[in-house]
Structure P
Amino acid sequence: MNKRILAFLMAAAMTLSMAACSSETNKENSGSSDDFTFVENDLKVSALTKEEIKAMKSEPQYEAGLTYLYGSGNCTSAPYVAQKLGLYEQYGIKAEQLKGVATLEALGSNQAQVNINHIATMLVPCTNGVNYTFVAGAHIGCQSLFVLADSEYETTQDLIGKAISAPNGIGNSSYNILSRMLDHDGIDPLNDVEITVVETDACINAMENGEIAGLVTGDSWAYDMVKDGKLRVIRSLMDEDFAQEPCCVVVMNNDFIKENPNMAKAVTECIKMAGDWMRENPEEAVQILMDDNLLSGEMSKHVELWNSLQFGPSDAMAEAALKTIIDDYIRLDLLTSTDDAAAVLDMAWNPLLPDADLGYNENTNDGSWWD
C-alpha cells in the first residue's frame, strides 16, 4: 500500500470518530478566500494545485455545489461515502444526494453531475448522444447467472434451447451482461437461447414452473436464496474471464466537465479516494450505509458482498476492460451507432485523474461469495 493511501486511511478513521464536531470545523476552515486551506480532518486530497483550486472557486458550478445520484445499496455508494468522509468538504465543495430519478435523464441533463453505474447500462446511450462520459472505474462483479439449486443446469451449455430472463429489459444491463456471458462460452445469445423479460420478483415462480431456466441479476438480490439453497450460481462477472473487468464506472455529465474542469477533477479524486478507502475498510464502510438505512440485513452478508466487489480499480484496468467490452458490443450488435471501436472509446472514456497513486491494476480476489 502506498504512503498516500496509508495516510489517508488512518486519517479517515479519525474523521469518522470526529463526525460530531466536523461540521463546525469545516465552516471555520473551508472559507471563501483565494488561499486554499485543508480542513482539520486532513484527508490529504491533493490532485489540484493551488492555482487550480483558486480557479475552481470561480467556476460556475462551484457555489451551487455537487449533486450526485445515489439511492441505496453497495455498488453505487462511493460518491455518498466520499461525502460522509468529508472529502468534498476539503475542497469547499457542497454535495447533495439525489435519488428517485431516472439516471440517464438526470445525468444527461446535468440535473445530477455524477453517478456510478453499469457499463452495460451506460455505454450504448453514451454513443447515442446522451451527454456524459466515464471518468474512472468503480468496481468489478455484482451480477451473476442464477438457476434453481436443485435444477439439472450446471453450465451455460445446459441452457441451450432454454429461456433465460434479463429482468430489466432487452438491451439493458442484464441483457447485455448475459449476452457476453453466453458469447464467452461459445453460445449465440440470439439463436441458441431465448432471452426474455420476467420481472425479478417473479423469476423464482417462473423457474419453478419451467417458464425460464435462469436469470441474470444482482448478487445482493440473490444472496440469501443462494445461501439458503434455493438458487445456484453457474456464471458470474466474478469468474476468471471477467474478474479483471470493472463492471461499473464513475459517470459524469459532459457540460459539467467542460464548464468546471477543476471541480470535475476534484470530484473525481474524492470518489476515487473513497473507492480505495471502501476496499480497505469494508466493515466501516458497510456500517456507514447501515447506520443511514441504505443497507439492511446482516452485517456479515454485506461485508462478504462488499469484499467481492473490489472497489477502486485503476484507470488502466478500466480502460483495458472498456476496449474489450466495446469490441464485444460491436461484434454482438449490442452497439449499433458505429463499428469504429476507437471512436466509441473516445466518446465514452475521459479519465480526469489518471490514477495519481490510486487504484489497483490486478484483481486478486476470487470473489466467490457463493462457495
Structure Q
Amino acid sequence: MNCVRARTIYTGKAVEQDAYLLFEGQKVAEVSRMPGGSLLGEFDVITPAFIDPHSHIGMSRAGEPSDEAESNEHMQSILALPDALDSVQIDDTAFQDAVEMGVLYSCVVPGSGNIIGGLSAVIRNYAKNSTDALITRAGVKAAFGYNPMSTRDWKGERPSTRMGALAILRTRLDEVRQKIEKHRRAKGVKKEEVTFSAAEVVLRDLLEGKHVLRAHVHKIDDIAALLRIVDEFKLKVTVEHAMDVHQPETFRELKKRNIPVTYGPVDAFAYKVELKHESWRNIRHLLDSGVQFGLMSDHPVTPSRQLFLQTRWFTRAGISRQEAVELVSRRNAEIIGVDSVLGTLEGGKWASFVCWNGDPFDLTAYPVAVYGEGELLFSE
C-alpha cells in the first residue's frame, strides 16, 4: 500500500481537506484521514487525472508539416472502417506535454472532413505504443455543417452543399437499413444469403444502437439537421463542439432528448463562418439547460495540455472549482464511457491522479507529480 497526502483533494465528486489518497498497485484504495503504507509525498492539491474526450493527438503531430497529418482520410466521404488508433504515433511530443499537465487520457477521433470518418479510440497518453495505449472505443465519428462540404477537391463522391452531404448519408444509412430488414424477414437459407460487409457491420451497429455517432457540429441549424437524422434513423448520438450555439433552446432540446454535448474548444480562434457566434458567454446557455456535457481540447486546435486551463471560462460563468475539476475528469469519463475505471478517486478505480504545488486555479501552480494507474509518470 502507498499513499500521498494533500491539504486539498478533489475526488471528482467532493473536496476533502488534510487527507490521504491510498492506493495499492494500479487501483485506489480510499481517500482517508489516516495514512496507510508508504508515504510517497505531501502536496498542496491532488486532483483526478484529466481526460480529453475529443482529440486528434498523435494524428496531427507536433513539429511535423501539416501535409503529414493523418486526421482525415481523403479517399471517400463515407468511411466506416478507418480506425483512429492506426494513425496514432506515440512519439508525438504533445503526449508528454499533456501528461506533464495531468491530461493522461484522450479519446482520439478521425477529423471532420468526411461525413462518416471512422472509429474512435480511447487511449492512454503515456503508453509505450498504440496497441498498449488502447482502453476502449467510444463511437463512430461523423461531421455535419461546413466541413464535409468544404472537401470538394478530395477523392471519391463529395458534397458541395449541406443538403448534398445529408443526401449521401441518408442514402448509405437507408441501404444498410433495408438490408437489416431483409435479413430480419428472411428465413433458413435465404437468411444466410443476406450478408454484410465489414463497413456495413459498423453502420448496422449504428442503426441498432450498438455504436454512438459522435457528430461534429457547430451551428444551430446543423444541430437541427442532425436531430432530423436521429429521428429518421433512431440513432444514438453525441453533439461534438456546439461552439456557435448562442440560443438556449438548442441545448434545452438536447437535454430533453438526453443527448450529451462534448463542448469546445473554448480557447480556439473563430476561424470560419460557422463560428461567427462563438463566445465564452454561450457557456451560460449550456449550464442553464442542464444538458449533460464535457469539455474537449480538440487538439491541436487547442493543445491537449491546455484542457484544464479552459475551465476558467466555466468558473467565470458560475460553476464551482469542484465542478470545474469534475468537468475534465468525471464528466468526461461518463461521456466516453470509462467512468467505471476513471474520473474519480474512488476505491477500485485506477490510481491516476495529479499532485500540484499550489491551487491549480492559480496560473503560477503546476503539477509536480503525475501518477497513471499507480505508476509515477512525471515528477519535478
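A short reminder: the numbers here are calculations on the coordinates, not readings from a lab. This one's a predicted model, so the numbers in the text were calculated from it and none came from an experiment. Cβ atoms are built from the backbone, for glycine too; each structure is taken alone.
Have a look at P, Q and say which one yields 0.5 for distance in nm of label points 7 Å out along Cα→Cβ at positions 252 and 268, as calculated. The structure behind it is P.
Which structure, out of P, Q, was mean count of other Cβ atoms within 10 Å over residues 108-115 derived from, given a value of 26.4?
Details: P: 21.4; Q: 26.4.
Derived from the structure labelled Q.
Identify the structure, out of P, Q, from whose coordinates distance in nm of label points 7 Å out along Cα→Cβ at positions 92 and 196 was calculated to give 3.0. Walk me through the numbers on the way to the answer.
Details: P: 6.0; Q: 3.0.
Structure of origin is Q.
Which of P, Q yields -12500 for helix-only ellipticity at 222 nm (-39500 (n - 2.57) for each DSSP H run of 4 or more, over all residues; to 500), as computed? Don't skip to the end; give the middle numbers.
Details: P: -12500; Q: -7500.
This value belongs to structure P.
The greatest value of distance in nm of label points 7 Å out along Cα→Cβ at positions 284 and 324 among structures P, Q is that of P.
Can you say which of P, Q returns 35, 18, 11 when semi-axes √(5λ) of the Cα gyration tensor in Å, for residues 76-171 alone is computed? List each step's numbers first, then the result.
On the way: P: 35, 18, 11; Q: 30, 13, 11.
It traces back to P.
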